[in-house]
Structure I
Amino acid sequence: MESEKNSILIVDDETTNIAALFHVLSTEYTIYIEIDGANCLDIAKALKPDIILLDVMMPNISGFDVIKLLKEDVETCNIPVVFQTALDTDEDKVQGLELGAVGYIQKPFQEDIIKLQIKNLMEIINFAKIYKTGL
């Protein structure tokens, strides 16, 4: 019996970023895509991804505002969020982590770092699932 792939919701308004992340992650994970941060909460509730990769700088609503909404909702508050952004100041990173992000991937993307960060996080998620269900 083949086990189900873990899933990732990529939220980014730039198609080149989506394509790069899809290329790096799609062989190992089920990938969902959303280009509008305002729709992220509804999509996350419907799909229940294991991880959300969230861009910070988006039109209409920033990733910082999106994570606040995700963390305030009982259906999405426990989905780990990893910011992926070109913002590189310590203040930006601190703000994202204080809002509840579990990681920060810097743009431009480095394939090995993305793969390892997501792999390590998925191992923790999968362990928690097994522990929770007692399997």
Structure II
Amino acid sequence: MKETLTISKDDVTELLQRLLDSFQVIGPVSTEGQVLFKRVSGPEELDLEYRGHTVLPPKRFFFPEKEVLFTYEKTDDEVRLYDWLEVVEEGRRILIGVRPCDIASLKCLDKVFMGEYNDPYYEARRRTTVIIGLTCNEPED
């Protein structure tokens, strides 16, 4: 974490509106009684008052459920590797409303995937993402 800043609750809507002009904004959204991190198109979609944890952690935006890393062809005699795919940066994005425990877990992942055993796909996503945390007013189990 490079820098920590604090913003008042009253200024969040204005900040989000400005961020939406230049970034993909991903944050907690309440859907059918559950809270999920999703891409939003307006500040009114965000649920920054949610309690507890989201259904899935925000790390899923750094580790997609599926991703093509290379292509190959298998015949009866051999396996032929065609090409490793280039690391594609998905654009600048803001991940807002992340709990401190999830931020701490991302720091652990950074040590593993951006340390001695560098994962260029993880690193590209991580370097183009700004994380805005949301404090816990009441701790959960």
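Quick note: the coordinates plus some simple rules give every number you see, no bench work behind them. Predicted model only: the values in this text are computed from it and were never measured. Cβ atoms are built from the backbone, for glycine too; each structure is taken alone.
The figures follow:
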{"read-out": "Mean count of other Cβ atoms within 10 Å over residues 51-58 - highest-scoring structure of I, II", "value": "I"}
{"read-out": "Label whose coordinates, when Cα Rg over 2.2 N^0.38 Å, for residues 43-106 alone is calculated, return 1.04 (choices I, II)", "value": "I"}
{"read-out": "At a computed 1.25 (Cα Rg over 2.2 N^0.38 Å), which of I, II", "value": "II"}
{"read-out": "Answer label among I, II for the case where helix-only ellipticity at 222 nm (-39500 (n - 2.57) for each DSSP H run of 4 or more, over all residues; to 500), calculated from the coordinates, equals -7000", "value": "II"}
